[in-house]
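Each reported figure results from applying straightforward, stated rules to the coordinates on display, with no laboratory input. Owing to the predicted nature of the structure, the values given are computational and were not obtained by experimental measurement. Cβ atoms are built from the backbone, for glycine too; each structure is taken alone.
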Structure P
Amino acid sequence: MLYIDNLYKYYGNFPAVQGLTLRIPKGDLFGFVGPNGAGKTTTIRIVCGLLQASSGEVSVNGMRRGSSHDEMKKLKKLIGYVPDFFGVYDNLKVSEYLEFYGALNGMNYKDIQSVSKDLLALVNLSDKTENYVDTLSRGMKQRLCVARALLHNPQLLVMDEPSSGLDPVARVEMKELLMNLQSMGKTILISSHILADISEMCNAIGIMNHGRLIAAGKMEDILKRGTDSSKLIISIRSDMEQAVRLLQENPEINIESIKENEIVIAGVADDARSNQLIMYMMSHGVIVGGFHREEKSLENIFMTITQAGGGANV
């Protein structure tokens with residue numbers, strides 16, 4: 001679907017994007033994350049034809065981005081774009097807003113009416129058709145912009161910070177909308193600094209830092225990087241005091257925390273050793289409810305990777 005090969009973008013001597021190569025298959029909901037100034041927005045604007053790359057190649061569904069006006073026009077028809085500062089015409093009604101953009105896309109009036117009705121239902125704004133845009137909440141305006149971006153039925157939807165400035169309810173609504181669009185077969189590329197949302201809705205992510213793509217892959221593969229193999233969480237059903245005594249007898253084990261029915265220990269990296277330890281505790285009267293390795297959140301992984309300053313594709 002989306003193919004980016006060895007992309008570079010310079011502003012003077014400053015490298016905003018450096019050698020970015022990325023493939024996003026059809027049907028992916030791909031999250032682009034990185035610190036401010038990492039190069040996410042620049043990359044997105046190049047993909048959407050709003051910026052000219054210094055070098056490199058971008059193609060959508062096999063159509064390469066060219067330099068001629070006709071080539072750019074054809075490529076843009078494949079893309080729906082919602083920028084970070086989406087902007088709306090407040091003095092138009094919701095229906096008029098979509099009619100205006102439908103006309104800009106070369107659609108006839110009958111098609112605009114039909115498609116607008118379906119899209120407003122999709123973004124849960126059917127009851128706002130005759131409302132003026134300036135009466136809508138920020139979350140509603142953002143969903144209206146999604147409807148606008150989908151008017152010409154693009155194959156790729158690109159959104160820059162779709163949840164920025166939204167309240168918690170509106171964020172959930174946006175997240176559910178994007179996941180619904182993915183289930184309908186849309187390919188979606190979003191950038192966001194809200195990592196919790198990215199981890200919950202995206203099936204793949206890319207992490208940028210200093211203009212470089214330092215990690216990319218399926219969400220489950222990225223999250224596996226965050227498994228701390230040295231930490232073990234043990235659930236205790238009975239005799240917590242005995243469990244603690246047994247663990248303290250072993251000089252290799254460091255008890256990091258003790259909760260009501262849970263112990264977190266470090267120093268047992270080997271699975272076979274973990275099994276032996278659990279069996280030893282059970283043989284001394286401790287009832288163990290279960291045990292597992294500690295997993296880090298996407299936020300932890302993001303901080304680790306970006307602070308390290310490097311990485312590789314998964």
Structure Q
Amino acid sequence: MVLKYWAASLFCISSVLAMQQAKAADQPNSNMGNTSFYDGLPVPGSGEWHYVGYQIIYSADKITDADGKSLKLPNQDTRINSMINQLIYTPEWGRFSDGHLVFDFLLPIFETARIDDGLQNKVLKAQAGIGDVMLGGGYQFKPIMGENGPLFSQRIELDFLFPLGSYSPKYAFNPGSNTVTFNPYYAFTAFVTPSLSISARLSYLWNAQNNRPWVGYQDAKSSQAGQAYNINFAIGYTLTPTVTVGLNGYFFKQFTDLKVDHARLPGQKEQVLGVGPGMMVSINENNFFWINYYQETLAENRSKGSKLVIRLDHEF
């Protein structure tokens with residue numbers, strides 16, 4: 001009985017100490033490495049409708065604090081598998097001499113989401129389900145052409161995430177964020193040579209207030225994730241007319257503090273860098289396949305692991 005009592009006491013103390021360190025995934029689920037090579041180019045083909053499907057497999061065995069050190073948890077195993085469905089509409093009536101309008105609809109589905117904190121999920125736990133819906137619109141400029149093909153292409157888009165996804169305050173990770181997010185971005189692709197390209201997507205995130213914050217914030221009535229930016233980048237080399245290989249990555253940085261009950265909570269800014277190899281295959285004129293792998297480093301206040309992104313683009 002004495003051993004059981006002390007074991008239970010130590011378990012409770014460990015849970016409290018870990019809860020003081022831990023935080024919820026306040027930032028919304030955003031595009032970190034989902035797009036890579038040729039991101040600034042127009043969608044291929046002349047049709048109005050395009051489908052893009054992503055299968056994302058993420059795993060991590062470390063959750064970090066503000067200094068990039070592991071949280072004091074017996075276990076920090078994170079496994080998240082998701083599928084993202086995206087529809088892109090480029091209407092005939094929105095085509096002009098220098099470019100065309102682009103409209104986006106995106107629906108993520110988190111098939112599995114699991115966090116094992118080693119404390120029977122007393123501190124951290126996750127749920128799967130439908131994610132927040134993204135709606136957006138932008139303008140794709142016509143590529144600047146040279147003698148041997150495109151030299152530069154760019155796009156600007158204003159996206160909004162709407163809180164329609166699964167959410168509960170008792171989970172540290174949710175498919176939905178229970179708040180509206182404004183997520184504009186600028187993407188470009190520059191061709192150094194006809195075979196060598198550099199692409200990047202520069203995104204900004206602003207999050208509205210969440211009126212049902214994580215329970216770990218101890219009876220708080222509201223929370224607001226800090227502003228952040230994200231950069232996807234890729235260097236691609238064309239091996240054959242249908243195969244491109246190269247290096248891809250992303251860097252996410254939160255630059256303002258999380259707010260809880262309108263008060264700034266220092267030491268909670270998130271950061272992560274992911275880098276790895278990638279490949280794109282042109283199957284035919286209507287179908288394109290990407291596979292990108294990322295190994296994360298420089299993580300702060302979030303998990304540190306690896307990500308595999310499998311992507312298929314199809315023109316209807």
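Identify the structure, out of P, Q, from whose coordinates distance in nm of label points 7 Å out along Cα→Cβ at positions 176 and 200 was calculated to give 3.6. Only one of P, Q returns 3.6 for distance in nm of label points 7 Å out along Cα→Cβ at positions 176 and 200, namely Q. Computing Cα extents along the principal axes in Å across structures P, Q gives 79, 48, 29 for structure P.
Out of P, Q, which has the highest value for FRET efficiency 1/(1 + (r/R0)^6) of positions 88 and 120 (r between Cβ atoms, R0 = 25 Å, to 0.05)?
Values: P: 0.95; Q: 0.05.
Largest one: structure P.
Tell me which structure, out of P, Q, gives -2000 once helix-only ellipticity at 222 nm (-39500 (n - 2.57) for each DSSP H run of 4 or more, over all residues; to 500) is calculated.
Of the options listed, only Q reproduces it.
Here distance in nm of label points 7 Å out along Cα→Cβ at positions 224 and 288 has been calculated and equals 3.8, so which of P, Q was it run on? Computing distance in nm of label points 7 Å out along Cα→Cβ at positions 224 and 288 on every structure in P, Q gives 3.8 only for Q.
When you work out Cα Rg over 2.2 N^0.38 Å, for residues 136-207 alone for each of the structures P, Q, which one comes out largest? If you can, show how the numbers build up before the last one.
Working: P: 1.04; Q: 1.58.
Result for Cα Rg over 2.2 N^0.38 Å, for residues 136-207 alone over P, Q: largest is Q.
Could you tell me which structure in P, Q was used to calculate mean count of other Cβ atoms within 10 Å over residues 104-111 as 12.2?
On the way: P: 12.2; Q: 18.0.
So the calculation was done on P.
Out of P, Q, which structure matches 5.9 when distance in nm of label points 7 Å out along Cα→Cβ at positions 72 and 96 is calculated? Please list the in-between numbers first.
Values: P: 3.1; Q: 5.9.
Derived from the structure labelled Q.
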